[in-house]
1. Output the label of whichever structure in P, Q, R has the greatest value of distance in nm of label points 7 Å out along Cα→Cβ at positions 106 and 202.
2. For relative contact order in percent (Cα under 8 Å, 6 or more apart), the calculated result is 14, so let me know which of P, Q, R that is.
Structure P
Amino acid sequence: MTGHSRQLARSLLKALFLSCLTCFSVITSASDTQTRRSDPHYSPNGFFDIHICNWPDRPPFFLSLFSTYQFDKVKKIEVFNPDGSFLDTIGKQRFKLIEKKGKPVKRVFIKHTELPNNAQPGWYTTTVTMNDGNKLELKDYVIIDHIDWARETKPAANASNIRVPTQLSWKAIPGAGYYKVFIKDLWEDGKVILKSKLLKEPRLNLKPGLLQTDGWYEWRVHARDSNGHVLLGDFNHGSLSPVMKFTTRSE
């Protein structure tokens, strides 16, 4: 996307957002239930969203998802472009389980789709056909854009025999509003030892004791433009850094 077209898309987004505030009844005093009723990503049976993902091992792509507690009642999930043409089907064979105490199990059905060269900005629609024949229609507004992945990291990739770090950091990514860090312990068969909360700054302070001397670790940074939006869903575009490894020395 050129600078001019990106600015035009963002201007359009701003206009759409302002015009939709009344339509969607998004006010600060609204309850979560009220907001979801007015949000086109939600229905009583599920949530739909599309992200544009920039990962280091492949060209940018669409990640479409539909999450639901009623996964056993879903027959088919189809996604359509803003002009109404067919984009892809979100199959039921690939999903993540979300388990929270006091709530039923949720499945998040996921599909990766190659980003077309002529990908259209606008409202993407999913039609979810249930086993009883009923159909749900949910929407997500997509801006065709992407952000870079984390660079100039500290520790640097493949850093060897360093002091146990108290902080992980990277250069701020233009267009990124939030970051999330994942750390694995490679001496523990790649066990995930940390999934950070969303961070607004390009750094993560580490709690004492999380990393050890004589350690071998791997970390990645996920960046995203926004966090929850009545038009863009959870976020519009995000990136995932390459895998970065480091070892720590004995003190």
Structure Q
Amino acid sequence: MAFNDELIRILSRRGLTLGSNGVWERMPHYRGGNPVTDEQLRFVNETNQRRQSDTDARLRRQWIENLNHVVEELDQHGLEAPWPFQSLFWIRLHGVFMDLRSWYSTVFQTIGIDPGTYVSNHGSAVEFAVMTFRAIECLRDQFTEDELIYADYRRHTESHPTQTSYNVRWSQRGAAVVDRHGVPSIGREFTVAELDAAVQRVLAAHPSEAAIAVALARRVRGPLQRLTDQIRRGSPQ
């Protein structure tokens, strides 16, 4: 989606203007508050270039479409679904909660808006981004904190032959024990003991790990369809 008048208006309040060559540049003699930093200007221009190619938009849509397909399989076939669907569920879910959510958050922080309260022009690129982010948040809200920790844990175990993030580790930077791990979907760190306790509570509430994937996939079916429909509205085919 191309940058539009609404985004130009937002960034103009922080001293940027869109040049005739399609590159964002600083306004001459800007004296307003909270000007864009050099790194933020670089970010805006580089993401603008990627957006114009449609590559990232296509990849984001593909990722969400894949998660939707996985959830459909788990919803329809339950424990009879082939095991790769159970494994891929955690990987694709993490991509939405970590990579896509973080990307949109960075964009909003850079242009200076709160996606929870901002009122966008209908049909604008900013509205599309805000509505997509809100759909991601709605999906994340379907999980308890324990379940978000468990989902992060399963992403690690499904993506690596072994994993150490949920273990006490020896720091490679010095003589120190590392006993904390940050969970991106929650936004803070937990001790290994806290993580273990959360994982065990989720395991105790279900007959098997496969059953956890099925139960959570069925729970998020509606919110995920909302996100899928939203990403289809604005992404290239």
Structure R
Amino acid sequence: MITARITVLLTFSVVMIAAGQSGLTGLWEIRSVTVGNEEMTPVARWTRIHANGTLESGNGWMQHTRGTYSYDPVSREFMPDNPLGVQDEAGPFTVSFEDGKMIWRREEDGLRVVVVSEKVEELPMTPADLLNGLWDLAGVTVRGEDLNVMTDPDNQHYIYFGWDRIYRARNAEGKRITGYWHVNAHHPQLVLLPHQENGEPLTWTIEVGREVLRLTGVSESIQGEVRTYRRQDHWPEN
């Protein structure tokens, strides 16, 4: 029993020393993922590697993984382990560092996988992170024609995106609408799924910043429509 404990402690210490000396530790944002000839880079994916053999990963402000890793400084093999995930049968990555970038390489189902990361100071933000909050409709065009006055003549329409992935909106007629919202992890596309019976799911391409949100229709019923919103810091009085 004592021998086993000593072995675990020694292994743990080796991992800490190896990780610290290799430059492996820190917060890394994944800049590109290629599988074979296909680009499969997720939006704002990151991993934070600690010298004590633990790590966390996530996308934007959402952490979805907390686990451990092993690292061999001789073979430069790095193997993350998520205790709540599906067993990774592809084996370890080989790690290299080039021009300040960390590069992981391995094969998965006969395809060459390359993951390129850069060290960052803060968690990256996804479009979903920026989308959170209250937005007031500022303009509507359909195939280039300005239809804002016709679409929302009384300036009734707004939409609020909550952290719980529920949106709350008021349409131009003053009717309250709720539903689920989801942003694709690989593409800047927003899907709105209304709670209301017979509500139509709608997909939009999104461009979002701290102050302005632009939605471009993808679903057939809204193709050619572009909606511009501005962020608000208080609810409308009416």
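Laboratory data are not the source of any read-out in this text; all were calculated from the coordinates shown. Treat the numbers as computed from the prediction; the structure is a model and nothing was measured. Cβ atoms are built from the backbone, for glycine too; each structure is taken alone.
1. Working: P: 3.1; Q: 2.5; R: 4.3.
Sorting by distance in nm of label points 7 Å out along Cα→Cβ at positions 106 and 202 in descending order puts R first.
2. On the way: P: 20; Q: 25; R: 14.
Label of the source structure: R.
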